[in-house]
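For reference, the structures are reproduced in the following blocks.
Readers should treat all values here as calculations from the given coordinates under stated rules, not as data from a laboratory. What you are looking at is a predicted structure, and each value in this text was computed from that prediction instead of being measured. Cβ atoms are built from the backbone, for glycine too; each structure is taken alone.
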Structure 1
Amino acid sequence: MKIERPQKTELIRELRSYVSDELDIDAGDLATELLLDFVVELVEPHIFNEALFDARAVASRQADALQEAIIELERVPRPNRGRKKADDD
């Protein structure tokens, strides 16, 4: 998972603040970045898989809706009313 530098800088700032406030640990930027990299590597597969699961669910709902829309387009044959048969001539 690639995190662009501006977003990563913001995440490091937020994580550093959290570690300081909640754990009373004064971590530097490098230590916080290493922690962030570790956490991202640890949880990224789970988040990715959950996103795939969600995407499959959305795609399935859309496929169902498309199927229903196609079924609604089906035409019912009309009986041949008022037409003479060829052998009636």
Structure 2
Amino acid sequence: MTDKTYNGWTNYATWRVQLEIFDDISAGDFNGNVITLDEYKLAQDMQERAEYYIECSSEAGLARDYAMAFLSDVNWRELAEHMIADYVAENQE
């Protein structure tokens, strides 16, 4: 079995999406002012946001199709866990 981890993340796709799309976004930024700490819901919201970002920033065609396929390799649950852990750490008293 080949190790496909990348910079501490599940794989390259997960690392790259975290870096390029979610690096400066907090769990508190989802759903308006409602803080999303439900890992499953946050993972879904993150995937939807990434798909929307690609749809809005690219024209229909081969490049968009490849970008959307790239998202299928992302470990959304890992990204949500990371975002929630960061949020909790930043908001502890």
Structure 3
Amino acid sequence: MKIKVKFFALVRELTGKREETVEVDDGSTVRTLLDRLAEEYGAKFQEYLFDPGSTKPRGYLQFLVDGRNIVLMQGLDTVLKEGNSLAILPPVGGG
């Protein structure tokens, strides 16, 4: 199934893309998609996304599936469906 992944700010710089469509297996979760992206984009992407020595994403990142924060769903175990969109949002600062 196809999932659209949207990259913002530094994540966009690390991937060199604004968005991409990723083919994943039926029943894939946000966690499996993030692991796949980390494999594809290498060490710098992985270091930015995950806590050191862990497969747990850093607390300052937000993940939205179709505009809804995964914290309000099943977190990293949220099952993806054909046509979903995953947005990876780094912290936003301002003043």
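The table below lists the values:
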{"read-out": "When distance in nm of label points 7 Å out along Cα→Cβ at positions 7 and 63 is computed for each of 1, 2, 3, the largest belongs to", "value": "1"}
{"read-out": "Computed 6.5 for distance in nm of label points 7 Å out along Cα→Cβ at positions 47 and 79 - originating structure among 1, 2, 3", "value": "1"}
{"read-out": "Identity of the structure behind -17000 (criterion: helix-only ellipticity at 222 nm (-39500 (n - 2.57) for each DSSP H run of 4 or more, over all residues; to 500), calculated), options 1, 2, 3", "value": "2"}
{"read-out": "At a computed 1.6 (distance in nm of label points 7 Å out along Cα→Cβ at positions 15 and 39), which of 1, 2, 3", "value": "3"}
{"read-out": "Test item: log10 I(q)/I(0) by the Debye sum over Cα atoms at q = 0.18, 0.21, 0.24 Å⁻¹ calculated as -0.90, -1.03, -1.14, pick one of 1, 2, 3", "value": "1"}
{"read-out": "Computed 20 for relative contact order in percent (Cα under 8 Å, 6 or more apart) - originating structure among 1, 2, 3", "value": "1"}
